[in-house]
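Asker: In the part that follows, the structures are each spelled out as structure tokens.
All of the numbers you see were taken from the coordinates with simple rules; none came from a lab. Note that the structure is predicted; figures quoted are calculated from it, not measured. Cβ atoms are built from the backbone, for glycine too; each structure is taken alone.
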Structure I
Amino acid sequence: MKLTFKIVAALVCILFAAYHTYFFVLPSVTVINNSKSAVESARVNLPSSGLDIGPIYAGSKNTIYYALEQIDGVYQYQFKIESGLVLSGKCGYVTNNEVHKRVVLLVKENQVTCQSSR
């Protein structure tokens, strides 16, 4: 019984570590809405795929992870604000196998700024 418990506990710990390592390795895009209005829809396009981030309420944020295998290019974003305003543009650069890359898009009143780190 004790051996079974130890095996199950070890497997749970291994699965827990593997799960968190997976998300640590994958690159991500985070959209932070620091405006007074909700973002009705948020989309970030990569050269080989698109990330539909969905709605983000004022003062909230959302993070989405994407695959390591990418074609070189830029991040293209489009945010539709509840007032009807559409903010779109390009920022940052995407390359293949960018382990733990973090891109943050900060939505303020009528503008978007971009930060990137590894």
Structure II
Amino acid sequence: MAVNLDVLLQGPIFDFWAVPVTFRPFASQPGQPDYQGRGILNTYSLDVAGLDGQIYSDQRTILDIRESEFAVLPQQNDRLVIPLDCNNVPRGEYQIIDASSDGGGQTMLTIRIYETIM
């Protein structure tokens, strides 16, 4: 018997943790207007050990989305605006630099802050 994780598991998790997001579909749907969605924002640390023993520390920021909530999935070079995270901390505009599906109805968008140079 197949289990639909998108309905049984991801729905309640997203109802609890997801924050509102405005998607700007510059690459996935050129010329189309911005649209509203939601996602779970997370940042985690990455430590990379060099051959000389040095540790390089960085972070990776991701936004998880439910594939069933999108007619066309966001893709690389689309942008998104996250006004506030789940702790009411202001966030801002991000650019999608990678997208990968888990095969169970969820896609992880790797994002970075989008800044314009004046």
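Asker: One of I, II was used to compute helix-only ellipticity at 222 nm (-39500 (n - 2.57) for each DSSP H run of 4 or more, over all residues; to 500), and the result was -1500. Which label is that?
Answerer: This figure was derived from II.
Asker: Still on this structure: If distance in nm of label points 7 Å out along Cα→Cβ at positions 13 and 29 comes out at 2.5 when worked out from the coordinates, which of I, II was used?
Answerer: Here the read-out was taken from II.
Asker: Kindly point out which one of I, II the value 40 was derived from, the read-out being percent of Cα pairs over 23 Å apart.
Answerer: I
Asker: A further question follows. 1.7 is what came out when distance in nm of label points 7 Å out along Cα→Cβ at positions 37 and 53 was calculated for one structure; which of I, II is it?
Answerer: It was calculated from structure I.
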